[in-house]
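Listed below are the structures to be examined.
No lab work stands behind these numbers, since they all come straight from the coordinates. The structure displayed is predicted, hence computed values, not measured ones. Cβ atoms are built from the backbone, for glycine too; each structure is taken alone.
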Structure I
């Protein structure tokens, strides 16, 4: 990587006084690229379980080359887009509904990547892009909110070039829960968790359309632990908007579950040539 600007820094002078075990989590050898980023910057812009860990995991499963056109769908505050531009030298369209493009433009400019990243404000069902525009569509901790609809994959298919790839990472469950949560999760359960599904569910959901080739899934090893670790770091540091937001007690929820139900799924597929 040449002529890259310095790694992005938090806008305030945060100093993370973390216990040794938390420092070790932040330099997890499974995510060596992420370890180079200031955790205070990631926390400051956090909107869910560690987005850079999940982005780095997804990139292991796709073919990406410098200059590729990438749609980062549901990019939040743009940290995944900055990661894709810096680490992969991609041209990224950072697209989100909840965060105004103007806010993300400020973060992108501060990271020195305005020439590689275009910030867009758009709803997932009204994306302002031409058919066949993207080499890769990636979505981290967002696709479950709109992609469970039977027909939504068609929108992704139309935006991809022939041979283009779709890769999504999202929280999921180890088994389907048609009757609601098990007893140990009832006090924590949010009705929106109904969009969490198993990896097998997603594989069938995409494969049944016949639109995409080679639909592959994976489950992040100890994904619930990575989720818990990041929640505890945020709680300890008290930085950013994502601090024990699920029922006010997310860390307890994850501890009590201990991976019985919650996990992280990766789904990857390719459009035919």
Structure II
């Protein structure tokens, strides 16, 4: 059994300021995430392998001359989703089952601070992912065409909040093994319907509308427009904003320590 994560310093009578508690927990979450071999595999290896494979093997109907032009923004979106949704959900689910969260619940750390610390740690991981994937994308022939870095960064932040909220909602309300199955199932569904490796234009009309209402589809649309040669549809921002607002609120309200 894994050693429970240490609680932030400060007792009930002499609690440290809220920002110090949050910062300490964020550091712990980041260290623990990087120590988990399965998290590192999911976070770094899978997006890197998918980008290389589908860029070099012509099996996906991307509709572009060079497959990497479509795949690079989509795989960036996949990297954000794999880190913020699956890694957070599975790790938190098992922490909850093993009683780690119950111990944290007896400290000055609030639910909101815990959720915020986990989300902040994922932002740091995503930044490392993006650097790795940008280097790989350039090696495979991707070139930015008047990129809107600000729009891409804003979309990544909104999506991280939305996916982390969804992952924490599952982890905080479902048994650990159910969370494991649900997180992987949702990951596969969003991968296939999110416009990351298969263009949304290739989906049937009804399924395309459904996909555009998902955070994965909206993130992929923004990334393709911001980093590629297309335009960013306005509805994608609305979808990301709604998911980024609703899922963290639900997670904070429904999350149970044990």
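Which structure, out of I, II, was relative contact order in percent (Cα under 8 Å, 6 or more apart) calculated from, if the result is 20? Considering all the candidates, the number was obtained from I. Computing semi-axes √(5λ) of the Cα gyration tensor in Å across structures I, II gives 34, 18, 17 for structure II.
Across the set I, II, mean count of other Cβ atoms within 10 Å over residues 27-34 reaches its highest value in structure II. For distance in nm of label points 7 Å out along Cα→Cβ at positions 163 and 179, the highest value in the series I, II is held by structure I.
Structures I, II were compared on mean count of other Cβ atoms within 10 Å over residues 83-90, and the highest value belongs to II.
Look at Kirkwood radius over Cα pairs in Å, for residues 19-58 alone for each of I, II: the largest one is in II.
Here helix-only ellipticity at 222 nm (-39500 (n - 2.57) for each DSSP H run of 4 or more, over all residues; to 500) was calculated and came to -8500; which of the structures I, II was it taken from? This figure was derived from I.
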